[in-house]
Structure 1
Amino acid sequence: MILRRHLFLMALQRGRFDGAIEMVRAAKKAGQVRSAALYIRQGKYTAVESPGGIYLLASITKPMTVAAVMLLSDRGQLRLDDPVVKFIPEFKGSDRAAMTIRHLVTHSSGLPDMLPENESLRRRHAPLPEWVALTCRTKLLFKPGSEVKYQSMGILLAAEIVERITKTPLRDFLAKEIFKPFGMRTTSLGLGGRTIPATEQCEVTGNDDWNWNSPYWRNLGVPWGGAHSAAADVARFLEVFLNRDGKVLKPETMAAMVSNQTRGLNKPWGLGFMVEQGTFGKRCSIATFGHYGSTGTVAWADPKTDTICVLLTTKPADSSRANLLGPVSDRVAEISL
């Protein structure tokens with residue numbers, strides 16, 4: 001009887017995996033998305049659809065950058081409650097003195113998501129130091145620590161702190177200290193030596209030489225959205241936070257990253273990770289963590305059901321989140337051991 005029930009659950013689980021995969025295949029067949037890769041793992045069962053393509057991850061990059069920050073914290077080279085100005089002396093004036101690294105990595109800094117000069121910086125192919133300089137002078141939207149509001153420029157300054165402490169470009173630090181020990185063999189910040197045709201192309205309109213498919217943007221390696229990877233590699237990143245083996249980051253550090261660090265404010269947020277219940281599959285547990293990306297990507301893990309779901313597409317999230325990323329996540333979240 002026990003064996004029969006076990007076999008039934010296996011068949012049921014695989015059927016649900018097949019359903020999620022079919023949703024992705026149907027979207028590609030109907031022309032709703034040009035390219036998509038899906039990776040699902042629950043317990044010892046794995047299902048994949050076109051897992052090998054290299055995609056621009058967009059904001060799934062953020063928790064990877066924050067992992068670098070937390071590695072320096074584990075090593076005693078910074079504290080989350082250190083003021084930003086301690087490491088970036090030119091970041092001063094107004095309420096900036098009250099801003100801490102913790103504010104940067106929990107989206108509670110008061111910095112904007114994008115600078116007012118965002119488009120002009122891209123149009124003239126500005127290097128990242130120019131972005132940093134303008135971020136140090138940009139107007140704060142609110143007093144640091146008073147609310148949560150999504151801010152890519154906070155992640156930029158967190159990355160700048162990593163570079164100033166280690167005296168190493170973030171892309172190199174991530175490659176050596178995070179991606180390699182995590183077993184992420186295809187992941188890079190920036191193109192990582194690839195040609196653009198060797199990656200999946202985002203479905204953007206126009207031929208601007210600063211869009212998501214441009215050599216400028218793909219090589220810039222922005223710490224808030226410039227990582228390239230395959231679905232299986234992103235799954236490996238999430239797997240580390242499920243297992244918490246302590247080989248790279250301390251177990252308590254990983255636990256903090258995937259749990260609410262903004263209690264008392266308007267929105268829950270982890271350290272780099274989205275943790276608000278309902279953000280991913282509707283039936284995901286409150287312990288679920290992950291991130292979306294504006295290029296049409298989503299990656300999440302639910303410790304309660306030991307489930308990982310990564311869906312990378314070429315369709316921007318403003319078009320794919322409601323009709324593909326969300327529905328597939330909902331379908332996967334229905335699977336229960």
Structure 2
Amino acid sequence: MNNDWTARPWHLDESLHHTNWTVNESQKFLQTRDPSCPYFLTVSFLAPHPPLVPPACYLDRYLHEELPAPAIGDWAEPPEHGAKSDDPQSFRVNLQGLALKTARAAYFGMINHIDDQMRRLLNPINGVDRDNTIIIFVSDHGEMLGDHYRWRKNAPYEGSARIPFMISAPERFGLKKRLVVDKPVCLEDLMPTLLDMIGEEPVAGVDGRSVWPLMRGEDIPWRDFLHIEHSELEDTEGIGHHALTNGQEKFIWFTKSGREQFFDLCKDPDELKDLIAVPESKERVALWRHRLITELKDRPEGLTDGAKLISNRPYPTVMKDNAGQKS
């Protein structure tokens with residue numbers, strides 16, 4: 001299925017795997033494009049998103065390894081419906097034994113498979129010309145993979161919300177090699193970054209900013225935090241949330257129950273200890289709560305009155321067009 005934890009080897013020849021196919025099509029484009037013109041190529045892998053079906057050698061590789069256990073916070077509670085859930089696509093799981101190891105091995109194997117296929121794409125013989133190409137590797141989301149008894153994405157925790165954002169470019173762009181920027185960046189920065197690097201004007205009114213100056217090692221004013229959001233789903237309670245993070249701390253507010261959480265990501269990157277009720281965190285929590293109130297004050301859902309957060313407000317996830325169809 002498209003979101004569940006079941007896993008098995010890919011059933012066809014490896015050359016027919018969707019990861020291989022994506023690289024094959026990308027190489028066809030590179031070999032047939034007009035070399036006198038600039039180009040923009042999006043190489044969009046389905047993996048490691050479920051279904052968890054890596055080629056057999058990649059699954060076997062990790063089944064024979066001792067894999068890290070899921071991160072389970074002292075605040076996390078297992079689902080009431082048991083280890084595997086009645087629905088293998090459930091947001092809540094408590095996988096154990098072979099089911100857990102197979103799911104995690106398949107996920108790691110699919111990532112390994114992408115890495116190997118990326119080598120084909122970045123090969124100078126029949127792939128990307130590294131001397132004339134900006135390469136940015138990003139992801140749309142992560143996977144909870146059993147952390148805190150969670151599966152899928154949709155959660156504001158690091159397993160789901162933290163994504164790669166890696167940039168490589170020819171020397172003339174002045175990027176510092178192996179530089180790690182300790183600033184909160186997001187997919188909204190992708191388009192402004194590319195426009196900046198190719199000498200185009202930024203688009204007015206967008207939230208993102210170019211990270212090119214940061215990658216050159218410049219110390220420039222930057223945003224204080226990122227806003228993470230997910231609305232309630234029609235058939236699921238407890239998913240809707242708003243969260244703020246600067247990569248060092250994270251404040252989470254669940255819109256249905258009003259529950260809050262606070263994590264010190266520097267000392268606790270796996271979010272094992274919820275500090276929301278710790279007296280020493282009171283001032284930091286108040287600061288982040290105030291920031292979220294300010295962030296939400298003009299939202300149409302009425303999630304705040306400007307002084308406090310208001311839980312259990314109507315939070316529609318779909319709109320209807322004039323024909324009454326959901327969209």
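We did not get these values from a lab; they are worked out from the coordinates using the rules stated. As the structure is a prediction and not an experimental result, all values here were calculated from the model. Cβ atoms are built from the backbone, for glycine too; each structure is taken alone.
The maximum of FRET efficiency 1/(1 + (r/R0)^6) of positions 51 and 307 (r between Cβ atoms, R0 = 35 Å, to 0.05) over structures 1, 2, that is, the highest value, falls on 1.
54 is what came out when percent of Cα pairs over 24 Å apart was calculated for one structure; which of 1, 2 is it? Derived from 1, not from the others.
When relative contact order in percent (Cα under 8 Å, 6 or more apart) is calculated for each of the structures 1, 2, which structure yields the highest value?
1
When helix-only ellipticity at 222 nm (-39500 (n - 2.57) for each DSSP H run of 4 or more, over all residues; to 500) is computed for each of 1, 2, the one that comes out at -7500 is 2.
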